[in-house]
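Right after this note come the structures.
We did not get these values from a lab; they are worked out from the coordinates using the rules stated. Values in this document were obtained by computation on a predicted structure and should not be read as measured data.
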Structure I
Amino acid sequence: MKEEMVSLKIDPEIVRNSLDKRIQAAIVSQLGNTDELIGGIVSLALKRKVDRDGNLGRYDSDNKYDFLEAMASKSIRQAAEEALREWLDANKAKVKNAVLKELQKPSRQRSIAKSFADAVENSLECSWRMSCDIKFREVENNNRNGA
């Protein structure tokens, strides 16, 4: 008869979690003061030069703004746009009346008519050009010599 010895099976997930925690602890201990490290990383990230929308541009010449500056400007522009849209919605009738009043001025009507006439004239201009190439080729004739 065969006697089986005690089998000890360990779940690989437990081993992996334990190793991950030990590796992370070793890395953190080698980094030193984590507060200083995190502060430095955050400072670098916020001072990173980006384009006016807060994105890293393809070209260095596009990256003129600190990330904080770009994000603050973007937020201010968004807030201003929302406020202006709300004001325009609340004053839509007044704005419409002012536009209609401006369009009824004789000088404005003349400029609209001139713009319309210029657009029609420009659309009627013909910009077609015709080119023609004439080439002469010698045709081979088998019957030249009376054959």
Structure II
Amino acid sequence: MDGKKRELRGSPNRDAFKQWHKTLSNKFYASDLDFVLVEKYPPGIVAVFDYKLSGSLDSVSFAEVIAYNAFLDWGVPVYIVWSQEPFDRFTIQKFKSGDWKPDPPIVDLDTLLLDVPAETFEEWEANLRRVYRKGIKLVA
């Protein structure tokens, strides 16, 4: 990967666009994607990550449930990644399904890793990518 791209941080322009979009019709629902893992060979989406701040009351929204159910329908697994800076501990949950209709939505999550170090997170992601490259479908 180009060294300059590795140094990029979040885009204030992207954040401004998302904020602007909220000023449109209250019938225009949206969900931003936090992180999409891709592979070049074979080209495709390995998984979608939704980042949540550890220790917060952050939860999965109805719009996220709709999007995540669609990804599952397309065969793309979705994981909730809980952490906080300095990103040295992680909890990973796999999104299995969700019902967006109740408020708050009902989600079915499996905890895969609980408060693990960054090295374990990296090994887990490397395995996700290996499984993808081998063409093995992960069971929901």
Structure III
Amino acid sequence: MNNRNLKIMTGLLITAVVILMAINVAPIFWHSLPETYLSYNGVQGIAVEHNHKLYTLNFSQQNTMIELLNRSLPTNKKMAPDPDLKKSVEKIVIYPFGAPTFEITPIAYENNHLFFEAPKWNPDGQMLDVSNGDLEHLISETYD
């Protein structure tokens, strides 16, 4: 083998090793949020009930809603404020694939955080949205 072929093969080998390392390291930097309560691929649709009418979320709104709901924290009933009469929606209906439909009932907003009941996720208490108003904004976009 001459010197030129040896340099080409060494270069290809080093390039292949770098590519394999990049493929193995990439998931460390690009990981999705954990699917705590809802799976992105497990939801057929989400609707918001406002004034006794259901408004279906589009795909982008649905994925954002799933992300925000997955960040919610369980609380006990004593933490929730008194029910707010200015709630914008009566309920959020989730249609999962291969499972029965279930509902989330908003209770009150306090400091841009939504308290809601989700018996499937926290049967003994309530849930607290920690998106700092993003969930409230998303919900208001669905029926306007």
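List of remarks:
- Ranking I, II, III by mean projected area of the Cα convex hull in nm², the structure that comes out highest: I
- Parent structure of the calculated result -9000, given that helix-only ellipticity at 222 nm (-39500 (n - 2.57) for each DSSP H run of 4 or more, over all residues; to 500) is the read-out and I, II, III the choices: II
- Structure responsible for 18, with relative contact order in percent (Cα under 8 Å, 6 or more apart) calculated and labels I, II, III on offer: II
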